[in-house]
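Structures follow.
Since every read-out is calculated from the coordinates, none of them should be taken as a lab result. Values in this document were obtained by computation on a predicted structure and should not be read as measured data. Cβ atoms are built from the backbone, for glycine too; each structure is taken alone.
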Structure I
Amino acid sequence: MEHIQKRTGLGHLMVDIETMGEGSNAVICSIGAVEFEINTGETRSVFYRKVDLQSCLDAGLTVDGSTIKWWLQQNAEAQREITDGGAVSIRQALKDFSEFISCGVDTLKLWSNGKHFDMSRLADAYKVCRMEIPWKFYNVRDCRTLVEIMPEIKRDIQRGGVAHHALDDCLHQIKYCSAIWQYMNKNLVRA
């Protein structure tokens, strides 16, 4: 499934990737991103690309056996996202992602569930493919920091979609990050 909408200029973007490894230079299976307003949870533009695994290997990205074993234990819907057709080369996926985030990139806040995983693995792929990293390092944000502050809010948010599907993971992460952000702005800032 290819899904790209032109960004509208909201200042926050949730990013999630699925990989075939945990280490640096891991093969990327898919890239998902959703533009959102952190104060309301409103979502707008969406980016989703499945990535051809062989193109990642050809570029020099790597897999690890434990992650392949982990994928084999996931539900069939999540597995289909990495085995069904519609994948593009890693270079094309990265080019498309760069174009998607280019609007307002100087101030765009990129969120992920662990800034040292998703954004670092994407940066590794850009470097391996000898492409320019299209975001500012100082604009990367971490969902886990928010969750550490208010873990009960994440626990209360109903999970929708397919776990380990990059786009569905983005939407879920937006729900709880926005809820935590709103709670903090309402209750903690006024204290």
Structure II
Amino acid sequence: MSKVGKVPVAIPAGVKVTVEAATFTVEGKHGRLTQDYRPDMVEIAVGDGVATVSRRKEGKTYRAYHGLYRSLLANMVKGVSERWQKALLIRGLGYRGRLQGNKVILDLGYALPKEYELPEGIEAELPNPNEIVIRGADRQSVGQVAAEIRRLRKPNVYDGKGIRYKDEVVVQKAGKLGGPGASGA
């Protein structure tokens, strides 16, 4: 039995899971998410505040889909009840961000500020000009938006400037003339 797939998904109060022919839908206070699935590979059953995913037969592909759909279902349940979030830090002299309607405007050392328009279902919050918090019900979308914003100015390994994830550690290189991490000769 799959270690991930055999664990039942707890459905908190206020979350509704419905399974149809080839799709399952999760509704909660933070939105509604729908996912297609392969009913020939797995069976999804909902009852008594838990949802279980079981595979139809034994085999490598059946095991793979078993774990996949259980993880997707658990992520959707958590997303509509609590929301997913990713935090980004902006490092560098004069680097900062601001929110203008549905756009995040970033001053990143380029001649013009970079603008990033948030997709539907994703919210951004800037607790201070050097931190961006991305929130949404869909885990994949939250990660994608965070990665696209980070791509606007990746962290430089020589001076540490750029946009990084809050928990990301950027190991700085010494460079030719010395600096942080340079070995004294």
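Taking mean count of other Cβ atoms within 10 Å over residues 11-18 as the quantity of interest, name the structure among I, II where it is greatest.
Going through I, II one by one, mean count of other Cβ atoms within 10 Å over residues 11-18 peaks for structure I.
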Of the structures I, II, the one that 16.6 was derived from, the read-out being mean count of other Cβ atoms within 10 Å over residues 27-34
II
Origin of the derived value 0.05 (FRET efficiency 1/(1 + (r/R0)^6) of positions 59 and 91 (r between Cβ atoms, R0 = 30 Å, to 0.05); candidates I, II)
II
Given 3.8 as the derived value for distance in nm of label points 7 Å out along Cα→Cβ at positions 83 and 139, which of the supplied structures I, II does it correspond to?
I
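If mean count of other Cβ atoms within 10 Å over residues 75-82 is computed to be 20.6, which of I, II is the source?
Values: I: 14.5; II: 20.6.
Value 20.6 for mean count of other Cβ atoms within 10 Å over residues 75-82 corresponds to II out of I, II.
Identify the structure, out of I, II, from whose coordinates helix-only ellipticity at 222 nm (-39500 (n - 2.57) for each DSSP H run of 4 or more, over all residues; to 500) was calculated to give -11500.
Numbers: I: -11500; II: -6500.
Value -11500 for helix-only ellipticity at 222 nm (-39500 (n - 2.57) for each DSSP H run of 4 or more, over all residues; to 500) corresponds to I out of I, II.
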Given 2.4 as the derived value for distance in nm of label points 7 Å out along Cα→Cβ at positions 43 and 107, which of the supplied structures I, II does it correspond to?
I
Quick check: -0.78 is what I get for log10 I(q)/I(0) by the Debye sum over Cα atoms at q = 0.13 Å⁻¹, calculated from one of I, II. Which structure matches?
II
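Which of the displayed structures (I, II) returns the greatest value of distance in nm of label points 7 Å out along Cα→Cβ at positions 99 and 163 on calculation? If you can, show how the numbers build up before the last one.
On the way: I: 3.5; II: 1.5.
That would be structure I.
Quick one: relative contact order in percent (Cα under 8 Å, 6 or more apart) came out at 28 when computed from one of I, II, so which one is it? Please list the in-between numbers first.
Working: I: 28; II: 17.
The structure behind it is I.
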